[in-house]
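Each structure below is given as structure tokens.
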Structure I
């Protein structure tokens with residue numbers, strides 16, 4: 001700490017210790033750039049913000065260097081105790097996860113190294129340039145993803161169709177909304193994988209079988225089992241359930257509750273055993 005303060009004073013930029021604006025510094029790590037304003041808003045409410053610096057230390061647009069947003073603030077002496085705490089400036093850096101990782105790895109090897117290594121400095125600049133681009137894309141991930149080329153694999157299309165069917169039944173009031181798992185992609189993939197292999201090329205038919213089965217439960221929809229378990233029963237009853245192979249059987253979680261609701265579930269093959 002004392003060595004760091006000495007190094008700062010020796011730059012000739014500060015008249016005294018109180019004028020050092022990052023003697024006390026913190027980093028707030030956010031997921032994406034889109035969350036930065038939330039942090040700024042909090043700091044404005046909690047502290048007396050003196051200044052905000054972002055992009056001001058870069059002297060040349062052709063050069064890439066670490067330049068996260070820095071907020072300089074002080075605590076207010078609201079009780080009038082005169083302790084001098086309100087004269088201490090605190091620096092708060094707002095970094096994305098990627099910026100934070102870059103800083104933790106490169107700072108001791110480039111900016112606080114025993115001897116400056118030009119090659120290490122060049123590599124650090126190369127990496128932060130990539131991170132700047134990635135951070136922009138991540139902050140606009142949903143929007144940017146719409147322009148990405150789509151490769152329409154059958155598995156992907158079928159899984160999406162299953163999820164869309166489930167969501168429509170929720171919208172229609174057939175399936176209680178709370179039963180729809182948050183990971184709809186996983187549900188769609190699992191149900192598609194449970195369809196017999198020789199029927200997957202015409203997956204619309206077994207998916208419609210599942211839809212009809214679930215529609216038949218309207219008004220008495222069982223909440224003690226999962227949507228996947230219900231889909232398994234529907235496929236099993238329609239002789240469309242995949243068994244896998246002798247070496248690699250496709251296993252299913254069949255509970256006593258599921259059997260009590262649908263007795264035919266007792267004959268589902270390759271059942272998972274939980275003691």
Structure II
């Protein structure tokens with residue numbers, strides 16, 4: 001397999017002969033406001049420009065959207081992704097929004113739609129669908145602690161992870177926007193993934209803590225999956241992700257995990 005880091009949580013995964021575009025945030029640099037009420041919300045998103053040409057990003061067979069926060073699905077993605085491209089989403093609520101080229105504006109929090117466009121092939125991940133020989137199993141995650149979910153559930157929303165499998169590939173677990181918790185531990189114990197992609201930029205809500213993995217979460221995953229290769233994503237592209245790649249590099253070096261944890265730069269491809 002090949003995993004190309006595009007920006008933030010946006011990836012292109014080549015797996016079992018299929019190219020998947022994951023969680024496309026494709027907007028120009030600083031074209032959207034920061035997430036209100038989160039760390040560094042005075043900054044505008046995305047905080048960096050795309051380093052990969054749009055033609056290369058869109059040269060895929062299908063799109064996967066783990067949830068519809070605008071750093072995973074934005075107006076630009078709704079505009080530029082071809083309407084006929086197969087898309088996979090976590091549930092029927094996200095299907096209804098994305099089918100009509102809908103996105104949630106960061107400016108007013110409302111759902112908007114791209115005029116005259118509808119996606120014709122949006123599929124729900126329930127039921128473990130297979131696409132061109134690649135099996136996808138939707139698995140749970142949690143976008144923050146129990147306290148955070150109770151306090152701001154309407155803002156954090158439901159999220160999912162996905163386990164990819166194919167006879168000719170290592171099992172791949174895309175964890176999505178989740179903290180380390182019992183869901184992640186159970187997913188690892190059940191599916192025994194050999195490659196795990198973690199959103200590890202430590203996005204923060206002041207007073208409620210981390211809403212995705214931090215360095216200690218990466219360490220916990222390494223302990224739970226001692227034979228797996230970890231790819232760390234979701235860095236240095238949105239206002240509330242406070243950890244830098246260098247922070248995680250120092251952590252994995254101090255904990256003797258540098259040979260197992262890959263931290264690709266934007267535009268870099270990991271081949272496994």
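Rule-based calculations on the coordinates, nothing more; no lab input. Computed from a predicted model, the values in this text were never measured in an experiment. Cβ atoms are built from the backbone, for glycine too; each structure is taken alone.
Some points to look at:
- Highest-scoring label, criterion being percent of Cα pairs over 26 Å apart, among I, II: I
- With respect to Rg/Rh (Cα atoms, Kirkwood Rh), for residues 102-237 alone, the largest value across structures I, II is given by I.
- Structures compared: I, II; top value of FRET efficiency 1/(1 + (r/R0)^6) of positions 70 and 262 (r between Cβ atoms, R0 = 30 Å, to 0.05), i.e. the largest, recorded for II.
- Computed 4.4 for distance in nm of label points 7 Å out along Cα→Cβ at positions 94 and 230 - originating structure among I, II: I
- Origin of the value -0.48, -0.96, where log10 I(q)/I(0) by the Debye sum over Cα atoms at q = 0.13, 0.23 Å⁻¹, for residues 30-85 alone was derived from one of I, II: I
- Source structure (of I, II) for helix-only ellipticity at 222 nm (-39500 (n - 2.57) for each DSSP H run of 4 or more, over all residues; to 500), computed value -12500: I
- Parent structure of the calculated result 13, given that relative contact order in percent (Cα under 8 Å, 6 or more apart) is the read-out and I, II the choices: I
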